Structure 1
Amino acid sequence: MSSIPHSAAAYAETFQSALDQAQAFADSMTKEQFNWSPEPEKWSVAQCIQHLVIVNSDYLDAFNTALGKGGPKGTPPFNYGFLGRWFIGMISPEMKRTMKTPAVMNPIVLTPEGGFEQEAVMSDFRAACEGIIAVCQRAEGLDLTKIRVASPFMKMLKLQIGAFLEGNAGHCLRHLNQAQRVIEHPNFPAGN
């Protein structure tokens with residue numbers, strides 16, 4: 001289960017922390033380091049962050065749509081139902097089991113010669129995180145268990161907005177932990 005407190009403010013803080021951590025990674029790396037992968041089937045730091053861009057950007061639209069209708073007032077901490085807790089747990093940083101990422105969420109795999117530009121990836125990640133932070137700020141004071149959202153990736157999965165916010169915040173931390181493991185790999189290229 002997630003260690004993130006169950007509130008909109010805590011979710012916003014987690015997204016801000018994720019953004020700060022990803023920016024620190026990108027700022028400290030060469031393009032080669034940013035795009036380096038320990039194995040062909042393993043993601044680079046760039047791919048970890050690009051995956052988060054894809055997921056967070058699509059959820060951002062769903063969150064904004066759901067909040068456009070407003071909602072009843074509520075006070076944290078919020079408790080989510082079985083399915084919400086399952087979702088949060090499956091993508092949390094504490095979950096040790098790896099999962100196959102659905103193709104629609106996969107980062108674009110570029111050739112080693114091309115690779116991702118840190119500035120472009122981080123600009124997209126910043127926009128997605130700042131958008132979700134704004135959602136969290138708009139959701140402050142609302143009952144996050146009463147506003148339902150359909151997953152943009154699986155329309156039949158409808159959960160409380162709080163469960164999706166908490167799950168996605170933890171998901172960011174999970175993939176930044178993955179990026180950290182790439183950086184700590186013994187074959188990680190030396191900087192210039």
Structure 2
Amino acid sequence: MKENITDTQRLPYRLREPFLTTTELALFHALKIIVEDRFLVCPKVSLNDIFYIVRPNENVHFFNKFFRKHADFLLCDPQTLAPAFGVEILRQNSKNEARENDKFMAGLFIDAGLPLVHVRSSESYDHAELVLLLQLAVAKIDETISTRAASDSDSVPQCPICGKMMVLRIKRTSRNFGKKYYGCMDSPGCAGVVAID
């Protein structure tokens with residue numbers, strides 16, 4: 001039997017309080033002071049809004065690694081809102097899951113070329129120490145980029161017709177059977193194709 005929802009019934013949602021914990025709020029205020037107007041401090045930004053998965057049909061299993069996860073803070077350019085730094089609070093937790101999550105976040109940001117700062121959880125933060133951590137994070141990214149061979153193997157072409165991201169496909173017809181190519185994600189609505197040599 002269907003339930004009738006009347007106008008007087010409330011939906012089962014409530015405002016989460018507080019939005020930021022005491023330690024998160026303290027770090028938010030400290031970050032605002034040290035970055036001044038150079039960056040916009042955005043709390044709790046979904047990883048799915050910061051990163052995307054290259055070749056999503058090949059790497060679909062990677063989606064669960066960052067689904068429903070967020071960066072504690074994202075420092076963004078105030079004009080373009082382009083991400084400049086990630087900031088994560090290291091929680092006092094002995095569980096392996098927490099350590100694995102910290103490792104995953106570090107790898108994710110490094111692979112994307114975005115500096116990530118890990119800050120120990122506290123109710124007050126030393127501003128000079130935070131500045132140093134930001135500087136070290138930039139140096140680490142610069143070092144990683146300089147030692148990593150320049151390669152476009154992870155890049156995904158954009159559709160030459162509509163400009164959307166393309167996905168890796170395999171020919172199923174007898175001619176060139178099994179040959180890989182990039183097809184528009186809107187196929188068959190869009191016929192954009194990029195050959196793979």
Origin of the value 54, 29, 26, where Cα extents along the principal axes in Å was derived from one of 1, 2 = 1
ask   = Thinking of 1, 2, which structure, once helix-only ellipticity at 222 nm (-39500 (n - 2.57) for each DSSP H run of 4 or more, over all residues; to 500) is computed, gives back -18000?
value = 1
Which of 1, 2 leads on distance in nm of label points 7 Å out along Cα→Cβ at positions 29 and 125, largest value = 2
message = Among 1, 2, considering only distance in nm of label points 7 Å out along Cα→Cβ at positions 85 and 117, which has the greatest calculated value?
response = 1
inquiry  = To test your reading of the models, identify which of 1, 2 gives 4.2 for distance in nm of label points 7 Å out along Cα→Cβ at positions 13 and 157 when calculated.
reply    = 2
message = Say we calculate relative contact order in percent (Cα under 8 Å, 6 or more apart) for every structure; which of 1, 2 gives the highest result?
response = 1
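Taken together, the values in this text are just the output of simple stated rules run on the coordinates, not laboratory data. Predicted, not measured: the structure shown is a model, and the values here were computed from it. Cβ atoms are built from the backbone, for glycine too; each structure is taken alone.
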